[in-house]
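Structures given as structure tokens follow.
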Structure I
Amino acid sequence: MSGNLTYQPQSGFMKWLERRLPIGGLIYSSFVVYPTPRNLNYWWTFGGILTFMLALQIVTGVVLAMHYTPHVDLAFNSVESIMRDVNFGWLLRYVHANGASMFFLAAYIHMFRGMYYGSYKEPREVLWILGVILLLLMIMAGFMGYVLVWGQMSFWAATVITNLFSAIPVVGESIVTWLWGGYAVGNPTLNRFYSLHYLLPFVIAGVVVLHVWALHMVGQNNPAGIEPKSEKDTVAFTPYATIKDAFVLMVFCIVFGWFVFYVPNYLGHADNYIPANPAVTPPEIVPEWYYLPFYAILRAIPNKLMGVMALGGSIVILAFLPWLDTSPVRSARYRPLFRQFFWVFVIVCIGLGYLGSKPPEGAYVIFARLFTIYYFAYFLVILPVLGLVEKTKPLPNSISESILGVSGPAGAKA
């Protein structure tokens, strides 16, 4: 890695500011000369995409909040008014709504990449746990935002999902009453969700700062899953990583723009263009697509309490992944048996998403139960056992050697 490693302000003002608030030096060390493994591929660009999407969601959300009315009698019409009467309101609303889908898509790719390359392993356990916390906060924020439309699907999704807390012994009913602000989903519920939906993105931004801080403390993982050993193994973050980030971000925005301008309602549900009616239950109550795998797990278990526990466990178990995977080798590149089970796991997650969109009957329930069993078995049985019995491929001695195709002794630890 070449270039000045310390920030040297050029203007008099920046020299004055740097002596009092070294923000220029912080940015320079964190995003310019920060040593980045030289073998990073394009799957490492989704962290930057997620940062961009979070900023976009906050900006569009703040503007939309200026025109939204959080009242059960006015909420639906205020959303329609935004679409028709506010300058570029239709664009703001479609960018925000489809942005949530793109946000989750990027997050899932980011997490699957981390799982494939072992980015959760020591010393990056806290970094991974912060990522799981971010996923949980995103799920909460997305659900509450979905309710604000106050269409049929929004109303009934809020009714069904909040009612799940009643399965918790002793305190369940009290939690539901507090969430509702009464004894049914109504105006207090909408106001609570509006306040929390506005607040949570800023909480997410705060946790993102911690996530980036943790990343800079331990350094980035890489496709080889080995730590940099010399300057030959790293390059400066700018321009090498930023060029990749910018290119993939542009491609991502083209896909995002296609949804916004050509099929803005494709990822939504038609019933949400019908005002909420507590007296009419939709034939099928389904959440947004990014919740469907968890929804399928919930419905696969006939007992309500066990279903809720499985739903929560399917997310919480991700936080324990650093300790459930007992293999000393990080990257799936050198774990041939792990790769097979991992791709089956990915197929199972996609399958659960498909089954979550189908009615809970017949073969759909059977397959949902089988997939749910594999989902938990992957973490609780397969990964612990693989670490003990799997014969891994030889690891390279350094990142530079991994690029050149030179390997070290078989089974070497990362």
Structure II
Amino acid sequence: MPAELPARRAGTQPAVLLTNAEERSMLAACRSLQRAGYDVGAASYTQLAPAQWSRSCRWRVRVLDPRRDTSGFVAQLRAALTRRPYATLIPGSDSALLAISREREHLSDLTELGLPAHAVVERALSRTHLTEAARKAGLTVITSIRCADLDEALTAARSLGFPVVLKSIDAAFAGAGTVSGAPKGRLVGSEAELRREASDFHAGLLLQPVVPGEPISFAGVIAAGRLRAVAVARYLRMWPANGGSVAFAETIATTPALEQRVCALLAEIGWEGIFELELIRTGARDAKDFVPIDLNPRPYGSMALAAAAGAPLAAIWCDWLLHKEARADDQPVRARAGVRYRWEDGELRHLAWQLRHRHLRAALIPLRPRRGITHAHLQLDDPLPLLARVAYLSKRALA
């Protein structure tokens, strides 16, 4: 960490630099930070990054994609930090997090990174470490079988029984001059499908059984061993429809027992900062009825929901990191229940999928008018991010 934060002129706002401005999570972070009084710079490798089109973004930075050139990505971040003082830097993807952590010595003299030790970052990105930490925290763990190759994966799938969930062992991994983010987990229904999908997973295979239940997002901020903010939501629709990112969600209340066990899990890993723990709720409300399936040690897709429900996680983390003014008896900021969220293109894809499968009633549900919904991109007083997203999707479709 630097000896002191970059100096600011009296009356100026602290500045925060975000990576991965192309992600909806970072658009949410940009908007919530600006509302909290921060000046925001947003970095991306594409000109169609929604956060850079937002009125909440003050400075736009072009950087290389760390998945293609890690050293170049870090060098360009250093150049941006040298041109303008930023109080802190927030990575917006697993690959950016791993790249910045690995080469932190090139950045830590210019800004407060707020990262735990590199070994902790690697543990936070490891799904095998997540299983062990969940076990020690008293949560129910899912059976996970590590496989070195396709033959081992086929044997494991036969023992578990199809369908199975196919994942990479690590959420991000380092290569020769690059850092790659692993593909999202996929539901695999047959041996033929497993043979086809396994080729996308280059850093080792992990097979898990399908756990029936309700997907839950437990997100927040943890610092100095305590939860500083909590935002819990249930997934009502996802894209891909049979298991993917949340397309429509609603915040729900949590319980002290679940908060304690999640805090214990994160303490076992050693993580501090913004996080999202994905769980499956298999029972009513007992903490043991929640099965951890993934950990995102960074801003996550539906972060706009937490901010709309009164828990702006990016601002809460920056406030703590830069000032550390919370008292020992302070309670975490908790997102209020009943607030809803919609990821626009995820909902449209979900609708199209239901129509293709002739589920007309299910396809019509996203079209039902609802009041007071927070959207991933759409905001009436900040319309350009949605246009940027539409332009990006159109360009990709044409390509």
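Of the structures labelled I, II, one was used to calculate P(r) over Cα pairs in 10 Å bins from 0, in percent, giving 4, 19, 28, 25, 16, 8, 1, 0. Name it.
It was calculated from structure I.
So helix-only ellipticity at 222 nm (-39500 (n - 2.57) for each DSSP H run of 4 or more, over all residues; to 500), computed for just one structure, reads -20000; which one of I, II is that?
I
If distance in nm of label points 7 Å out along Cα→Cβ at positions 180 and 308 is computed to be 3.6, which of I, II is the source?
Structure II accounts for this read-out.
Say we calculate relative contact order in percent (Cα under 8 Å, 6 or more apart) for every structure; which of I, II gives the highest result?
I
All of the numbers you see were taken from the coordinates with simple rules; none came from a lab. Given the structure is predicted, the values throughout are model-derived calculations rather than measurements. Cβ atoms are built from the backbone, for glycine too; each structure is taken alone.
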